[in-house]
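Visitor: In what follows, structures are represented as structure tokens.
Nothing in this text is a laboratory measurement; each read-out follows from the coordinates by a stated rule. None of the values given here were measured: they were computed from a predicted structure. Cβ atoms are built from the backbone, for glycine too; each structure is taken alone.
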Structure I
């Protein structure tokens with residue numbers, strides 16, 4: 001792949017997803033687009049880029065962008081956020097919402113579903129008092145392929161080995177050869193939709209809790225500011241937003257500040 005071809009892919013990915021690919025990532029682009037080229041019966045990534053530039057396949061750009069989107073995730077990722085949810089954040093929200101008996105959670109970059117399903121399992125295991133509540137768990141992602149996998153709720157042995165306690169695996173999953181299928185009961189708890197955070201947003205419900213973990217690290221400063229501004233408008237005044245360990249709102253949005261006494265990256269709107 002030539003520098004010109006790499007620059008073209010970078011501009012395409014940034015325009016479609018907001019993700020910034022820096023110089024030095026040529027190896028990553030080549031590694032992720034080589035399988036796409038083979039699936040299209042093309043001999044090289046250079047030929048794939050040429051096809052993109054010629055506009056011969058309207059769906060090819062979508063496949064290229066999805067191939068470049070990082071879908072790294074796991075069940076109960078990083079532990080601290082889920083421990084804090086169980087011990088502090090969810091009890092606080094349950095107390096505040098006791099009269100209306102409704103809880104809305106948005107997973108803004110859900111990938112293949114492990115994060116929203118981890119939350120649903122947490123609810124089922126530790127908060128039986130929510131069984132009569134109206135729970136709205138909305139999970140969105142740019143990638144149609146990732147959303148399809150999330151809806152199916154079928155994971156490989158390697159995927160369930162990453163973070164999922166054995167007791168929950170046995171209780172809520174059914175084995176089919178080398179894969180594990182999540183129970184329909186848990187899958188029905190989560191609504192999955194395609195959504196691009198860098199494009200105009202659809203109407204979203206006011207959220208008590210927003211998961212925005214490990215996605216802003218791929219955006220430039222202006223895109224981060226725009227997304228955080230929108231998130232602030234979606235949140236309820238006393239709600240929470242959860243960011244990844246390497247992410248912050250400092251110098252990006254003054255209306256959302258870290259809750260210092262909570263482990264795991266929890267933020268709230270400034271009162």
Structure II
């Protein structure tokens with residue numbers, strides 16, 4: 001049993017390492033993707049902080065916003081990760097993967113973890129910018145470790161979701177359209193830029209089923225000193241993210257061969 005688990009881990013790592021190598025050949029992608037979260041913090045965050053429009057429970061708005069924009073950058077990087085599978089299918093690479101002894105779950109999880117590596121580089125940019133803007137964040141080892149874990153969970157989850165979408169739509173044009181349609185509802189139906197208590201009841205109900213809400217709640221628990229910033233609790237956040245990730249990996253592993261049909 002332990003041998004099969006170790007084999008699965010090694011094959012997952014091999015897929016992750018292969019995907020990360022692609023990132024080294026296109027480092028400009030990270031710079032361009034960092035522009036959007038930077039604009040949210042520099043413009044939206046500064047304006048809303050001066051206006052004192054939203055009640056964030058006594059937490060300075062910029063502090064409240066940083067975890068939300070951090071999660072947003074993870075979402076936006078991860079949700080388009082699946083397009084790589086469509087490119088690989090067109091090049092015949094997916095056929096070779098499926099013909100190899102590598103378990104499909106290892107293929108899916110490896111690609112999802114590679115998306116997490118991309119997201120971690122984005123997170124560094126967002127956190128450094130937040131520090132420059134004067135946000136009051138925790139910088140302890142325990143806090144940063146918790147942030148690291150939540151980013152990995154969230155990015156792997158949304159990357160896997162992206163792969164599942166790619167298996168369903170199977171064309172680049174449809175994939176980009178579906179990805180763009182999904183990102184904004186996921187973002188606005190979460191607590192990224194406003195507390196869920198300010199949402200209408202129907203949107204609060206949707207937010208409870210949104211994994212991004214739980215990632216943001218966990219990030220606030222680790223980054224902000226106020227306990228009121230994370231009402232759901234870290235244990236709940238991690239449990240929900242882990243449960244959704246397992247479901248998505250299993251579902252995507254079963255659907256993965258459909259991409260070549």
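Visitor: When you work out distance in nm of label points 7 Å out along Cα→Cβ at positions 40 and 96 for each of the structures I, II, which one comes out largest?
Guide: Numbers: I: 4.7; II: 3.7.
With respect to distance in nm of label points 7 Å out along Cα→Cβ at positions 40 and 96, the highest-scoring structure among I, II is I.
Visitor: Which one of I, II has distance in nm of label points 7 Å out along Cα→Cβ at positions 16 and 152, as calculated from the coordinates, equal to 2.1? Write out the running numbers ahead of the final one.
Guide: On the way: I: 2.1; II: 0.6.
Source structure: I.
Visitor: Can you say which of I, II returns 16.9, 46 when Rg and Dmax of the Cα atoms in Å, for residues 168-231 alone is computed?
Guide: Numbers: I: 16.9, 46; II: 14.5, 45.
Checking each candidate, the match is I.
Visitor: A value of 18 was computed for relative contact order in percent (Cα under 8 Å, 6 or more apart); which of I, II is the source structure? Could the numbers behind the result be given before it?
Guide: Numbers: I: 18; II: 27.
For relative contact order in percent (Cα under 8 Å, 6 or more apart), the value 18 is produced by structure I.
Visitor: So helix-only ellipticity at 222 nm (-39500 (n - 2.57) for each DSSP H run of 4 or more, over all residues; to 500), computed for just one structure, reads -12000; which one of I, II is that?
Guide: Numbers: I: -12000; II: -24000.
For helix-only ellipticity at 222 nm (-39500 (n - 2.57) for each DSSP H run of 4 or more, over all residues; to 500), the value -12000 is produced by structure I.
Visitor: If distance in nm of label points 7 Å out along Cα→Cβ at positions 64 and 240 is calculated from each of I, II, which structure is the one that comes out at 4.1?
Guide: On the way: I: 4.1; II: 1.8.
For distance in nm of label points 7 Å out along Cα→Cβ at positions 64 and 240, the value 4.1 is produced by structure I.
Visitor: Next question. Work out percent of Cα pairs over 27 Å apart for each of structures I, II, then name the structure with the largest result.
Guide: Working: I: 43; II: 37.
Of structures I, II, the maximum of percent of Cα pairs over 27 Å apart occurs in I.
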